[in-house]
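No value in this document is a laboratory result; all are computed from the given coordinates. The model shown is predicted, which means the values in this text are computed figures rather than measured ones. Cβ atoms are built from the backbone, for glycine too; each structure is taken alone.
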Structure 1
């Protein structure tokens, strides 16, 4: 029995790409007599808006997608993320980083990985006394010591799109696991939530396939179960440019207001048929 989830961030209105992902996750659960859960990824309090939560719920109802269980909000689980972070710090697998984005961009030692520039490790070897002093006066995030974490975890494998394959987190470098402006990063919060919600199949866009390696690593370090993964193609505009929340014309709210039938749209998405002006990328 599959347990899937749809986990929008309420930083903007949902678009057609979100609808496609929600339909796939919903149908994957229903096909196995499983559960489709709804999570609101509102860990970023500065960008989250309650009106976007309300709009997302209306969008799902318009599409004819029902979910199981209570609505899960990341903002209600901050202590859980803090406990996980403390565990990684105690194991000497995480360290505070005081670098700004400008510092990293200016570093000639910063290579590139799956998500862009890789952190060059500037703060990794700071003496404890220097760290303690800086933590009293400078903002900082927490980074995972990738070399130490990967060595402790060992080889990582997962079911991805129905195939058991290896994943290597090393190319990501020392990823952020708790941000300067939020108690957890996407990597840490999503990994813990998926485990606590009992998710057995993570359905998400192909742009996140590389992130799977980091999530598998955190699962191993925190003794969490590993779900299977399915990464679907992304919807773009007529030129293949990926949709973004800032593109107001593509929002589901705009389609609802224009009188589009949501259930018919969901049925069309199920067979890969898109409205005029949109394209489906490669998976």
Structure 2
């Protein structure tokens, strides 16, 4: 049976590239790729069993965590991270017009933020307009001499537009981590494990105690982030990534988890997975 893989569409986005790469790494045979309109639609497609897997961005090196993805993992504890890749992100300014007359720039909010310095220096009077995806932005500028979109250079060939500037991202090493989500727990090799928890008590030292357990086990914590629980003011969910290796393996993490759980009101294990960096042509 061919797997259906949801991703943030339409075609031509970095999310589509990530979906193809992650599906290949997962050994999906001739998968069916399902572009979705908006990140929440991608999450719902896997949460409500409309697709077998979903590919979403979870973190950017410039703008930080993709909060919609973090919130979704917390909301749907039966969804797990199976694999992850880090893709280099290089944005182009795409239009039918000329740079000197551009008055509006459209793109996904993350792309606009990643190019904000370039825009302020080169198009200081242009209005920025957010869209659901970079590909949607490119569709919306077709036929306009005064509008430009930010997106991948591959969109230029697909949409028949032209490149006004490249690259325009503020940080040369800009990259995004994409994850493959499914309702099956990964059983292959792993170099990361991700989880989140909320604490039973909001007292001085509560979080320190949890972090001390992690340190005592010798795990290297590659990320820690807090998000509002959305239940009451001052209550937070703590998101953590730990590196997995021969010394600190899955068995050690299970032992750690058993010590952490008594401290937690809620604990969600997002799964263990292999993450690698991919170089694009």
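One of 1, 2 was used to compute helix-only ellipticity at 222 nm (-39500 (n - 2.57) for each DSSP H run of 4 or more, over all residues; to 500), and the result was -8000. Which label is that?
2
For distance in nm of label points 7 Å out along Cα→Cβ at positions 90 and 226, which structure out of 1, 2 has the highest calculated value?
2
Quick check on the output: 14.2 is mean count of other Cβ atoms within 10 Å over residues 210-217, derived from one of 1, 2. Which one produced it?
This value belongs to structure 2.
Comparing 1, 2, where is Rg/Rh (Cα atoms, Kirkwood Rh) highest?
By Rg/Rh (Cα atoms, Kirkwood Rh), the leading structure of 1, 2 is 2.
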